[in-house]
Structure P
Amino acid sequence: MFLKKIIVGPLETNCYLIACKNTKNAAVIDPGGEEEVDIILKNLQENNFNLEYIINTHGHIDHITGNRALKEKTKAILLIHRLDAPMLSDVNKNFSIFMGKERCSPPADRYLEEGEEISLGKLKLKIIHTPGHTPGGICLILNNIVFTGDTLFAGSVGRTDLPGGSYHDLQKSIKEKLLVLNDDKIIYPGHGPDSTIGEERRTNPYIKN
């Protein structure tokens, strides 16, 4: 497996490029910056990867800004949970209007649902619906890794004070979908450093018992 983190956009979003080394099929999770699309494309070209999927963990602008350019250059399939799909085309819902740059994404080619698996060559990404930060927030499990988007961070959790956010739903998602995983599962969040499920279970002050 190939895995690379690329920090993108003014809010320093973690964008992840993953690929099956055997088949060269690749996916990008949360291409949240326009300027960094060239970096993603360079990595694809250098490794002879075919970008099959663009996956958004949710619909906020700092996770979707690069969708359009990346899709135009690669023809990759754009995926997001159906509950966040309206955010792709609405500058108010994705909050780009409040950041001084109105940005929209092409519509999703397909919606993601709880429990489904995305095949990427010999790799399989399992979708977990984790509402709270947004109604359609998702996490993805790949072997011993969990891409947690803005649901769970190292030492923190996603904010819930924006429209569509729910503190109750976020805590429920974390407890019932993430903390049930093995302690050694590595989390790769939407911002900041990586951690483990066990570390967050023991030390994260924002997870309520």
Structure Q
Amino acid sequence: MATAHHAPVTFAEALWPAQGASRPLRALLLAILGSALLTISAKIEVPFYPVPMTMQTLVVLLLGMAFGARLGAATVLLYLAEGAIGLPVFAGTPERGIGIAYMMGPTGGYLVGFVLSAAVTGWLTEHRRDWPALLLAVTAGTIVVFIPGVLWLAQLIGFEQSIAHGLLPFLWGAVVKGAIAVALGMAGVTLIQKRRQDQS
């Protein structure tokens, strides 16, 4: 479904229309809500093989799809800012450290990847929202989490160890979360289409 020039370009705009001065307020509320969801997702560990998985990547993908590139990336940046000032919003905080010191540790590259992921996923879904486009957006969004994550980790433990410990154990979890993101994205498309039919 190609986005028409006058049509909403994000799920959020389609489901929560706003005009004029109310648009910044909507963006602020969505960013706060999104950063809260990221915090919650960081604290949830789901048993999985070969390692437990958190839901952070899934939420990042969904934020990109729902909010679009700009607001999706801004929401993740707000989340990172909360962590930078010492709020325990990241996985393993405060037990494994807090603030800038935590962000400069092994997970620092993945945190950067979250911003890129929201931007890439959002940009792609602003332009098309059929299932091949959503699959492409989710795949690209997942890849750009791992690229800076693995490269940053490689500076600390070496490239081979970074692949072994920072990529391979998480691939199956990434596939599962990607599939969930695509399914929820398609559910959102169906909801928007039904809403438009009801309004016509």
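Throughout, read-outs are computed from the coordinates displayed, never taken from laboratory work. All values reported here derive from a predicted model rather than from experimental measurement. Cβ atoms are built from the backbone, for glycine too; each structure is taken alone.
Can you tell which of P, Q yields 15 when relative contact order in percent (Cα under 8 Å, 6 or more apart) is derived from it? Write down the numbers at each step before the final one.
Values: P: 15; Q: 24.
Structure P accounts for this read-out.
For which of the structures P, Q does the calculation of log10 I(q)/I(0) by the Debye sum over Cα atoms at q = 0.11, 0.19 Å⁻¹ return -0.46, -1.44? Let's see the in-between values first.
Numbers: P: -0.46, -1.44; Q: -0.51, -1.35.
The structure behind it is P.
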Item checked: Origin of the value 2.6, where distance in nm of label points 7 Å out along Cα→Cβ at positions 27 and 147 was derived from one of P, Q -> Q
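Where does the value -24000 come from, among P, Q, when helix-only ellipticity at 222 nm (-39500 (n - 2.57) for each DSSP H run of 4 or more, over all residues; to 500) is the thing being computed?
Working: P: -4500; Q: -24000.
The value was obtained from structure Q.
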Item checked: Read-out mean count of other Cβ atoms within 10 Å over residues 67-74, computed value 19.1, structure in P, Q -> P
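Comparing P, Q, where is mean count of other Cβ atoms within 10 Å over residues 51-58 highest? Can you show the working numbers first?
Details: P: 25.9; Q: 19.6.
The structure with the largest value is P.
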